[in-house]
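As structure tokens, here come the structures.
Every read-out reported here was derived from the displayed coordinates using simple, explicitly stated rules and does not represent laboratory data. If you're wondering where the values come from, they're calculated on a predicted model, not measured in any experiment. Cβ atoms are built from the backbone, for glycine too; each structure is taken alone.
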Structure P
């Protein structure tokens, strides 16, 4: 099972390295990791996606809570949440396929953000299933490159993670 963990941390040098080291030191793999400042420039929010059962999740949560620069850790997988990822896909777009690629992009509410002589670069945001579906439809045209942000998550409704 994939778990989305939201972590508030002090925005200080080396925090990301310590958290990544915690995972690698225990043999846990990070599926995705997104980090950015919050409204408070002294605090950053990390969204870490990790695969494992409840026992592994419990170990990860305990270890994260032990780190000095960690302010708060929340498993968003156990509550209603919104999760999104941003993806840029560079796809081969010859003259005969351009209209079809544009149509597929529109269906997924994506945008063409760059047009080259033989390529389109498509921007799309969405959940994992939406991203996979678009990529699967673009594979036959020839994907040249993909860049993904990793998942970011936030609880639904009025609940929020605060310092």
Structure Q
């Protein structure tokens, strides 16, 4: 689904806006999250597990960075988070390029060709990768505070 499609303009967007404004204020982020997942799954359902795992992993990296008092460990966690995110991005974006070049070099040397399936690039991988990196770096810099599960539950009870 693209933003200019009839399905998006006449169905998805009006339903999203109606639900968003009907729920209490504390639940609006859940509505945004739910509709974002549906929107992503509409275009790339095969990559939905990848997106969800990436979001969950980065959420917990953020919690661990925010809770840890030691600067060294925080720096290590941010570095690990950035390395994992960039590693996945480079894998999806450049694996085909490297495999094609290795296959070409093997062909030049007379070795048998590699057999491999092309790796498909997930929709929006650059966007959510850099958003995830920004999230963990912002927590490290104390620009934002990670929200815990307890805080989410308390906000539901208090902020209607």
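Set P, Q, criterion Cα Rg over 2.2 N^0.38 Å: the highest-scoring structure is Q. Across the set P, Q, distance in nm of label points 7 Å out along Cα→Cβ at positions 96 and 120 reaches its highest value in structure P. Quick check: -8500 is what I get for helix-only ellipticity at 222 nm (-39500 (n - 2.57) for each DSSP H run of 4 or more, over all residues; to 500), calculated from one of P, Q. Which structure matches? Answer for the origin of the read-out: P. The value 1.00 for FRET efficiency 1/(1 + (r/R0)^6) of positions 72 and 136 (r between Cβ atoms, R0 = 41 Å, to 0.05) was derived from one model only; which of P, Q is it? Checking each candidate, the match is Q.
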